[in-house]
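All of the numbers you see were taken from the coordinates with simple rules; none came from a lab. None of the values given here were measured: they were computed from a predicted structure. Cβ atoms are built from the backbone, for glycine too; each structure is taken alone.
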Structure 1
Amino acid sequence: MLHRSLIAAGVAASLGLGMQATDLSAQEVNLRYAHVGAEGDIQYWYGAEAAERIPEVTDGRITVTVFPNSQLGGVQETIDGVRSGSIAMAHHEFASLAQLAEDIAVFSAPFVYRDGEHALAATDPANSEIMQEFNERLIENGDMRIIGRLYRGARQMTANQEVLSPADLEGKPFRGVPLQLWTSMVSGFGATPTPVEVSELPTALMTGMVVGQENPLTMINANKLYEVQSHVMLTAHMQNVLPVFINEEVWQSISEEDQEAILAELDEMAQETLADANQAQQDLIVELEGKGMTFITEEDGLDIEAFREGVVAQVNEDFPTWGPYMERIRAIK
């Protein structure tokens, strides 16, 4: 343990983490925390809250300096930074960690969660066995571990027409994020996956290049998609959870008492993001209805089960190793 502590102290000191290596029992660490979220996004709130709360629960021994809005680089630079220790802590999509822990993107799989509460339970680093298994891979292959998560809300489908089942989208171009998981999902919707950058999405929808897209209601509202889309289908096909991860050597430089305090506080923050996202969705439904959008639910004939069957079948085909993981995730209470 002493040898590991001394290594951690040396790493932290060389990386400018602010550790007082002369007194390991009262060490002080400053965590450089990077993320890509801009002001107004729940990611920005989460980072700011972490910077305020972590020093409070550790009596000032652990402080946090946040670098939002890609200030320390894009996704790959952030992952590489945490892996090397030049960045202590970050958050991003599970898929961004797939290079270090094969199949970890299963935590982003569509229709794998019942709701947001289930998503947080499955990704809980303290209590989810499957999450802990992936953490072991991250520690071994990436020298980092997941210590928390935040909930961004459910992704919903929009179109310039009522969509009740995959048959309504058959052969029609539908916007997909240019990643294999989204290509598989849109194919499962019954549509033709068509990659479109976010900045070009309103124009693509207006011109009919694509007939629809999918995103959280917050993004639909912020990007004024109500001006070019008439209907929202409440499919909740993805529960968007982002993992919060930290360099392993930095983590081991923190006392067990402070580690436990940080884990507890980050879990509390995760539950707050869930409550906020659920309330925001209800508020946004009212707001978007006022802006002319029509919401379609199962009561209106939306066949969510048909979408689920189509998407799960396509994901199973394209990601054959995910099946056992998805079964375990679905079984979590």
Structure 2
Amino acid sequence: MGGVMSVMGRLSAWLFTPMPLARVAVLRWLVYAFVIIDVLLLHTSGWYHGFADPVWYEPLIMGEVFRLPAASVLLVETLKWGCVLGALAALTGKAPRVLGWTVAVCWIWYQYVAFSYGKVDHDRADFVVALALLPTVGLAHLSDRRRSEAAGMALRAIQMAAIATYFLSAWAKLRFGGPEWVNSATMVRAVVRRGTPWAQWLLEIPWTLHWFQWVLMAAELTAPVIFLLSEKWRRRVVAAWFAFHAMTYAAITIAFWPHLVMMLAFLPLEEYADRLRSWWTRRFSSGAAPPGESRPASRPGAGVGCARPSDRRRRRGR
């Protein structure tokens, strides 16, 4: 019994590891900025489903539980602009719970409308977690260096959801395609259907795509190892995943945008924000004197009460 309690205690300490509130503030800003970009530019299929005949509406589990109605033009427009206006207001950092959960409800419902008429994109699951949990932290400012267990819990849950996206993707491949998925022509088919000029040459060397499937399966199955790594190596793994997604987009124009935003939860965002702020100050405040350096006063009346050396010499000569 004591061993179980010890394990539970360590797990609780890991889940609620205090993290900087400033990191939550930066991630919130990125999340709400992405909501605006996503609704207006990236994933806009929800809006035209408002014109669809309700006969084609097949409620998902969420719709059955909450008895959500079929989409209408009024409903879709309300959700769409509710996302945009709510996210704009949330970017100010004020009323984080009310505005945060308003954005969460509007965006999740808007995505539900989009996916009730077709496939469900798995790269948006961790973004739902972020929208639901980030408001629980309460007030958080970019300059707030305090650490909070609430911030730690929210960030840890987002991290776990992001890594689960990789691991469960591999599990789905094995579940539906079996172990032979890694020897299939999935990548070849993807390049044939969606391949860019950057990837067409791979069809001439098919073993590269076959080899890539093995690498991808291994990377997804071992993704949870990131939680055992040091901070230095954790950053490198996140960079490697971003490089993988960049290559995927360059090859077949598929990008998991909301998931990429969530992977940022592994990084010390507050440090990057400080560096950006320092660079901005140096770059655009060149007129200010650097610390420890003073400049001669040029305004009228400046320097009153401080005699110049030439004045002192004239006084001594009198």
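Each of 1, 2 could give mean count of other Cβ atoms within 10 Å over residues 231-238, but the derived value 13.4 comes from 2. When P(r) over Cα pairs in 10 Å bins from 0, in percent is calculated, the result is 6, 25, 32, 22, 11, 4, 1; to which of the structures 1, 2 does this value belong? Value 6, 25, 32, 22, 11, 4, 1 for P(r) over Cα pairs in 10 Å bins from 0, in percent corresponds to 1 out of 1, 2.
In this comparison of 1, 2, the computed figure 11.5 for mean count of other Cβ atoms within 10 Å over residues 55-62 is attributed to 2. A value of 6.3 for distance in nm of label points 7 Å out along Cα→Cβ at positions 143 and 183, calculated from one of 1, 2, originates in structure 2.
Could you figure out which one of 1, 2 the value -13500 for helix-only ellipticity at 222 nm (-39500 (n - 2.57) for each DSSP H run of 4 or more, over all residues; to 500) was computed from? Corresponding structure: 1.
From which structure (1, 2) was mean count of other Cβ atoms within 10 Å over residues 191-198 calculated, if the value obtained is 13.0? Only structure 2 yields this read-out.
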